[in-house]
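**Q** So, here's a batch of structures to check.
Read-outs throughout are calculated quantities, based only on the coordinates presented, and are distinct from any laboratory measurement. Note that the structure is predicted; figures quoted are calculated from it, not measured. Cβ atoms are built from the backbone, for glycine too; each structure is taken alone.
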Structure P
Amino acid sequence: MSEASFDPHVPARRLTAASRAGEALIELAEAERPATLAQGYAVQAAFVATLGESAVGWKLAGASPRGLRGELPNPPAIGTLTPARVFQSNAVVTLPPGRQATLEVEASFTFARAASPANETFDAATMIAGAAVAVEVVCSRFVDRKAVGQPSFIADNVGFHALIRGDRIDHAADPLFEADAGIWRDGERIAGSLGGDDRTKPFLSLGHLWDRLAAEGATIPAGAVVTTGTLSVPVDVPAGGDFVARVGNAAVAFSLA
């Protein structure tokens with residue numbers, strides 16, 4: 001199907017219905033399935049709009065050094081953060097019945113002012129209000145997000161379910177975010193740090209988003225939040241239990257219901 005004839009609103013309505021019902025799709029019907037990354041992003045935009053949500057920022061996936069060099073099966077992907085799914089520490093996040101979530105410890109940034117990537121050079125000192133430890137909760141609208149292909153995964157807003165933000169990280173003291181990263185469930189550690197080029201370098205990841213927005217002529221509003229990709233080994237968990245994630249001494253707590 002050509003870009004001109006592809007209607008992203010049809011699969012967007014399908015994903016919206018699944019999201020609201022808490023259901024998981026095997027895949028999108030062939031006639032409405034995005035075949036290219038561009039089509040996937042078009043569906044993502046329509047999906048977020050059909051949910052009736054505004055955008056408060058972006059999430060990045062697969063933007064580790066290896067991913068940015070093209071050494072992973074799929075290129076880095078960008079999703080949209082929506083206000084109803086961004087929480088503060090000690091939140092209770094609800095999963096659809098019978099579903100598991102994938103948890104990742106990340107560094108998230110807040111922009112201090114509006115920025116225009118096409119017209120400015122990134123300057124963390126003036127543009128970033130602060131960094132915080134965060135956990136992304138991935139729970140796709142598909143039964144198996146890895147089986148449906150990258151365009152459909154992007155259409156599904158890159159599997160985004162929730163982001164919980166906690167303590168500030170002193171990014172001036174630790175600009176590479178190299179401190180130990182992990183997740184504990186009911187006091188037991190269930191995920192350890194990633195290392196080497198599998199571990200996201202948050203400012204490098206942020207640079208990828210900056211270049212993408214520059215190419216699109218998009219702007220970053222003041223207060224926008226960007227979560228940059230995992231610092232920990234992703235871990236699959238069912239609902240139930242109390243969780244704490246840490247990057248060094250910075251922590252974020254939450255529960256899954």
Structure Q
Amino acid sequence: MRVDLQGQTALVTGAAQGIGQAIAKALTANGAQVAYADINGPAVQNSATEANGALAIEMDISDESQVRSGVAQVVRQLGRIDILVNNAGVNTAKHRVNIDQFPIEEWRRIVDIDLTGTYLVTKEVAQTMIPRRSGKIINISSVLGVVPARLQCAFIAAKSGIVGLTRATALELAENGITVNCVAPGSTLTEGTKSLFYSDNAAEKERAQRLLSHVPLGKPATVEDMAHAVLFFAAPESGYITGQTLCVDGGWTAGGFFRDF
């Protein structure tokens with residue numbers, strides 16, 4: 001997918017690996033100057049170095065002071081932020097339990113990073129976009145923010161919150177020429193999920209088959225699929241689209257599919 005982002009500057013959070021890294025690479029390949037941000041300093045530095053020495057920012061998005069200083073560094077070194085991609089987020093594999101058993105510490109960790117972190121970065125970057133009366137903010141939610149499942153109450157609450165925050169922010173920033181949209185990924189093949197989808201272990205194979213049985217296309221997405229959706233919202237031609245959530249899920253949400261994983 002090709003769009004013209006020449007002269008544009010972007011900030012991508014959670015850019016050290018996976019979907020975030022693919023988004024950062026796609027923006028770069030289409031002409032944007034990209035700042036890679038991630039809580040993992042060495043990993044994000046490596047990713048940025050691979051991208052011909054792009055700017056790397058070590059930043060915990062749940063820490064307001066780090067967000068403030070990280071955004072200031074991007075503006076100081078790259079001049080401005082035209083595109084913000086709020087990708088950084090976490091889930092839990094250990095605590096897949098009903099809400100009556102879900103630990104409050106894990107709830108706070110997930111919500112603080114996934115939802116509050118998105119709010120903090122958006123708030124800081126919006127302050128730099130408003131005076132220029134232009135900008136594109138693209139949030140990364142999840143299909144589970146659109147169609148809920150069991151055993152992930154904190155993740156679903158946070159990702160549903162991102163969908164709502166997208167709409168609210170789109171309304172608030174529209175008068176300043178800023179668009180705010182959201183991408184909701186379905187099951188996506190990353191280095192971290194390869195063992196799930198393509199394991200030789202019989203139990204893992206069975207689990208992968210059950211998972212993909214909820215996806216009409218019958219296969220996981222690639223990180224590039226998510227990057228292309230972000231490019232669509234980032235493109236100048238999408239300037240009249242705001243407040244929308246695009247599910248990139250192989251048809252999962254089309255029929256109200258859900259899963260227990």
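**Q** Of the structures labelled P, Q, one was used to calculate FRET efficiency 1/(1 + (r/R0)^6) of positions 158 and 206 (r between Cβ atoms, R0 = 30 Å, to 0.05), giving 1.00. Name it.
**A** Structure P accounts for this read-out.
**Q** Looking at mean count of other Cβ atoms within 10 Å over residues 30-37, point out which structure of P, Q has the largest value.
**A** Largest value of mean count of other Cβ atoms within 10 Å over residues 30-37: Q.
**Q** Using the calculated result -6000 for helix-only ellipticity at 222 nm (-39500 (n - 2.57) for each DSSP H run of 4 or more, over all residues; to 500), pick out the matching structure from P, Q.
**A** It must be structure P, since only it matches.
**Q** Using the calculated result 33, 15, 12 for semi-axes √(5λ) of the Cα gyration tensor in Å, for residues 118-245 alone, pick out the matching structure from P, Q. Don't jump to the answer; show the numbers that get you there.
**A** Numbers: P: 26, 21, 13; Q: 33, 15, 12.
The read-out was computed on structure Q.
**Q** Then there is this: One of P, Q was used to compute relative contact order in percent (Cα under 8 Å, 6 or more apart), and the result was 28. Which label is that?
**A** For relative contact order in percent (Cα under 8 Å, 6 or more apart), the value 28 is produced by structure P.
**Q** For structures P, Q, which has the highest computed value of mean count of other Cβ atoms within 10 Å over residues 38-45?
**A** P
**Q** Then there is this: Which one of P, Q has mean count of other Cβ atoms within 10 Å over residues 22-29, as calculated from the coordinates, equal to 24.2?
**A** This value belongs to structure Q.
**Q** Upon calculation of FRET efficiency 1/(1 + (r/R0)^6) of positions 46 and 190 (r between Cβ atoms, R0 = 30 Å, to 0.05) from the atomic coordinates, which of the structures P, Q produces 1.00?
**A** Label of the source structure: Q.
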